[in-house]
Structure I
Amino acid sequence: MGLTAVAIKAAKGRDKQYKMSDSGGLYLLVTPSGRRYWRMNYRFLGKGKTLAFGIWPDLDLAGARAKRDDARRLLATGQDPAEQARLDKAAASVAAANTFRAVAEEWLAKVEKEGLAPATLKKNRWLLDFSYQSIGHRPIAEIKPFELLTLLRKFESKGKHETAHRLRSICGQVFRYAIATVRADHDVSADLRGALITPKVTHRAAITTPTEVGALLRAIEGYEGHPSTLAALRLLPHIFVRPGELRYAEWKEFDLDNAVWTIPESKMKMRRVHKVPLSRQALEIIATLEHDASLSRFLFPSLRSASRPMSENTINGALRRLGYAKDEMTGHGFRAMASTLLNEMGRWNPDAIERQLAHAEGNAVRRAYARGEYWDERVQMMQFWSDELDRLRKNFEPVKLVVGERRWS
């Protein structure tokens, strides 16, 4: 006769543990303390074995019988239920250690050691944080495309189309890392190509007319904020690097005697070393900075901690205080300013301008042949550009192209 729920509930502890049998090898083991454990005895390859199913009342009678039936089905196919239980437990343990969040954090640690730019690393962490609440706890090998799509749709519903695309891209890198490290066999982000709304391209605000450039430069000279911020504002137009590259500039990267700043590939968006010729004016601005290597390795340290660079909002914040709205001018806009006016002059090889902007050639065939650095021309161009900025700042007319003066063909 099998067990009943009433009999199980009424069972009391005795001096020694005892069994209350059900059927098919299933029984309830009652300890002297009164705790009740589900067990099943069976034989496999001539040896007696025991399976542990769980504790009553967490596992009730119906649940215990279901586990017994599953075990007997395995026996009928020649499999050992205990071995299968061990494999299932190991698989669950591996799955728990290989959640999307665990793999993502491992990938972030890897790319950080490989020298990923701190600003890029920070953005990647910020994006992945959004994914953790919905899929962070899920074993990465079990995540389905619709789960990732549901996450991305939340951003689309708020009109954040660019964020949705970037997050899909970052998640794709995590999935591909999981595949490479044998934690997954499919990149579900690839299944979502074409599923998201394509964001409209928006260009960063920039001033690109000579008259307005002159006005901006004069406004900068009148900036009354911190001297370090003023120096950064004055220097950026002359070198037109990305604001993040300027923020993380270190004294050891500057060869002031030879007037060149060498930015390591780890700090560059295109992952290649970039050299910036320093004009006479750029060197003069750098000379105004206090250089104390024992205080900070950065040219522009944070005002709160010398061990960190200035805030990413410093340059744009200073422009706002000067009266320039975010749709008028940004720190990144100095690049568009230089690119537009240098190209309009017609004096410089467009490839030299692009190389100074540290842009990658989009055409693979052209990129294979355009390996020249145009260094001599870039040195001349950067000094010419600084001289032109001085002329515009002093409210002089911009230099116009003289017919026959073009230096490239």
Structure II
Amino acid sequence: MKYLKVIAFTHKQVELKELGKLVICQENLVPKLQQVKDQFNIPEIFYLATCNRVAFVMATEQPVDKTFAGDFFQALDMGLCPHHMGNFVEAACIYEDQEALSHLLRTSCSLESLVVGEKEILAQVRKAYETAREAGLTGDYLRMVMSCAVKAAKEVYTHTNIAKNPISVVSLAYRKLRDLKLCTNARVIIIGAGETNRNISKYLQKHKFSNFAVFNRTLSKAQELAADLNGEAYDLEALKTYKKGFDVIITCTSATQPIITPEIYNTLLNGEEGKKTIVDLAIPNDTAPEILEQFPVNFIEVHSLNEIAQKNIQERYQELVHAEKIIDQNITDFLPQLKQRRIELAMRQVPEKIKEIRNTAVNSVFADEIQGLDEQSRLVLEKVMNYMEKKYISVPMVMAKEIFINQ
């Protein structure tokens, strides 16, 4: 494993807002990687950037330390001033050999993520590698390393509960909604057009919900979200007169007083008497407490969801021990595979080398003597050399396998 090196920056060492300064835009990525690959004679390299990490994974014999990292980032020409450059180099985590493999596997299995158990990181690692592979920046060594990382991640996600229970309020809220088994043409009122409501709207849209009315203090933002959902847009004041009925209200605003008062709720019901659902993800709640006393409501609110999220986080951390055992086993299994592969690649050169030696002997070293032989003698010599060539080729291969098996 002496060739594997990783230079990494994560949320643990660098503030998230600062990490953005290390992000390389996609259109410049391949040329920049090719430049440092050539300049530092790095046989294989790929680059990973996510919301909470930037990493350079490379296969190289040369030592990778802080001095190398400084020169490396200087060559990347990322527009950093010397002060920022020095801070980043000091914050860099450098992994070599088996530690580098362990770090890459832990990253792919989301053990190093801001949110432990998020499966998206595996897809991001694979995409980063594929981008470099397609550009000819990687080879056989990193191919094997990535195969090991993907295998370990799949085993962790399959054989542990590290990603089983959701820990974001939005995903938990959607699961609560899903458990109510609403039909996909349920009438959904969305109050607020911020990030939280946008995120839960994506869940609803993904699962074929299609009947939306969006209300927001700024009408233009309501129109943007409504356009994404093929719904209708209204300003917040229109809640007081909206009479098209509803099955679900999803609300998340920054208001300090309840948005949904008993009077507004009664207007929204428009005479309907069935049990409705309110998903209130605002702090403080957008729903007046009196509504829960006066009307039959399935009430899903952020405080109870946070309690579930915290419980799920603890359960995920309990799974870390199992995940780390799987990673350790994959590393143990991978090291002999890597050695065997290196032997195979080395043995590929044996036939060519022997043929080179034979051709040199025939055409140069003993050329005059061979020319002096009669036809029959030359045929016998040809047979002897063919026989010896085949035997010589097989000997080192057999010996190498025996050494590998018995080590």
Structure III
Amino acid sequence: MSTLFAITIANAKPKERLYKMFDGGGLHLFVKPNGSKLWRLTYSWLGRQKTLSLGQWPGLGLADARTKREEARRLLATGVDPSHQQKIDAAKAKMEENNTFKAVALEWIAKQEREQMAEVTLSKVRWLLDKAYPKIGARPIAQITAHEVLIALRSVEATGRYESARRMRSVLGRIFRYAVATARADRDPTSDLRGALTAPKSKHLAAITTPNRAGELMRAIEGYSGHVITLYALRLSAHLFVRPGELRQAEWAEFDFDRSVWNIPAEKMKMRRPHRVPLSTQVAGLFESLWDLTGQGRYCFPSLRTSARPMSENTVNAALRALGFGQEEMTAHGFRAMAATLLNETGRFNPDAIERQLAHMENNGVRRAYTRGEYWNERVVLMQFWSDELDRLRNGAKVLKPNFADQKTFASG
């Protein structure tokens, strides 16, 4: 039966020696000579008397102290030592305090670096996370709710960056799932946010996709008066139609000129699969000339400032602007769409061979199972055809009409 009252506790004065004020059920208040008042609970565990520290008055009031007493009684009734549970809870709280979202995110990024995630991808991830940290970075990751994540996403969405908000949700989800896998969180709250964000409108990257304009582009490239290494990057962007990051990070060690093939390692590819690019005679000649300029270094297209880094990701786009092609008309990535469109329009090649040369991954799992072939022989012919076609277009020739007989020849892949 309880004997203490709040007013009694408030009026209790310190004495020369510590004394106790009892409330019943083992709950009592220590009044120390310095005036501090501490709640304690005595109980019996396995035949031994033990004491549990509950907190300090007035931070922990009388009603809350009694609640803790009842919680301890419930633990005892289920065979749990309240002191042991208190240590577990304190350790968990300490762990959660140290495992903030930002701490776990930095750990996850370090893991991606060890697994050789492309630097351009890491830069985008860091940029997205920098926008999330002010909202949830200091919060224990296990305590973050879906509502808190949504607030962080809304702050990006409010600027009109709908695609960035969508990508941020994806990155945050990967970090939460990593936290779950490493026992720092129980679940991924981003899974509750499907459909909560504004869907971005699909935006196609600018590209030239007509024969006449492709010819004008190739003639303009030949008239480029900027840095000679950039000129080679422009030419080879057209002939190889790989992703801009794959081209600018190309290393001389990846090329087998005896077999006329460029072997791009998986860690440089968007889909994390190694990719082979057949080299046409024109491309081999361009690389032979480029070797005289950069062959002594690691990168085929080194930065203009230091050979230790590859060319900037903006170099080819800047060169296209200098040639008079606006960003709404042509981009470095647009060489891929130009090649894909014009090659498909010829009707000479199996569309799957073109897709494989573009290093696209088939989304349909069933279809992917039936298109595992590399179409290598056809791709060798395709790449030589494309270089020849670019030369013809540059010289003002008309694009060749579809040849369906050739398409049937390659239909078997």
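Of structures I, II, III, which gives 5.3 when distance in nm of label points 7 Å out along Cα→Cβ at positions 233 and 329 is computed from the coordinates? Intermediate values should be presented prior to the final figure.
On the way: I: 0.9; II: 5.3; III: 2.1.
Structure II accounts for this read-out.
Among I, II, III, considering only distance in nm of label points 7 Å out along Cα→Cβ at positions 65 and 337, which has the greatest calculated value? Can you show the working numbers first?
Numbers: I: 8.2; II: 3.3; III: 7.3.
Answer by largest value of distance in nm of label points 7 Å out along Cα→Cβ at positions 65 and 337: I.
Taken together, the values in this text are just the output of simple stated rules run on the coordinates, not laboratory data. Note that this is a predicted model, so its numbers are computed, not measured. Cβ atoms are built from the backbone, for glycine too; each structure is taken alone.
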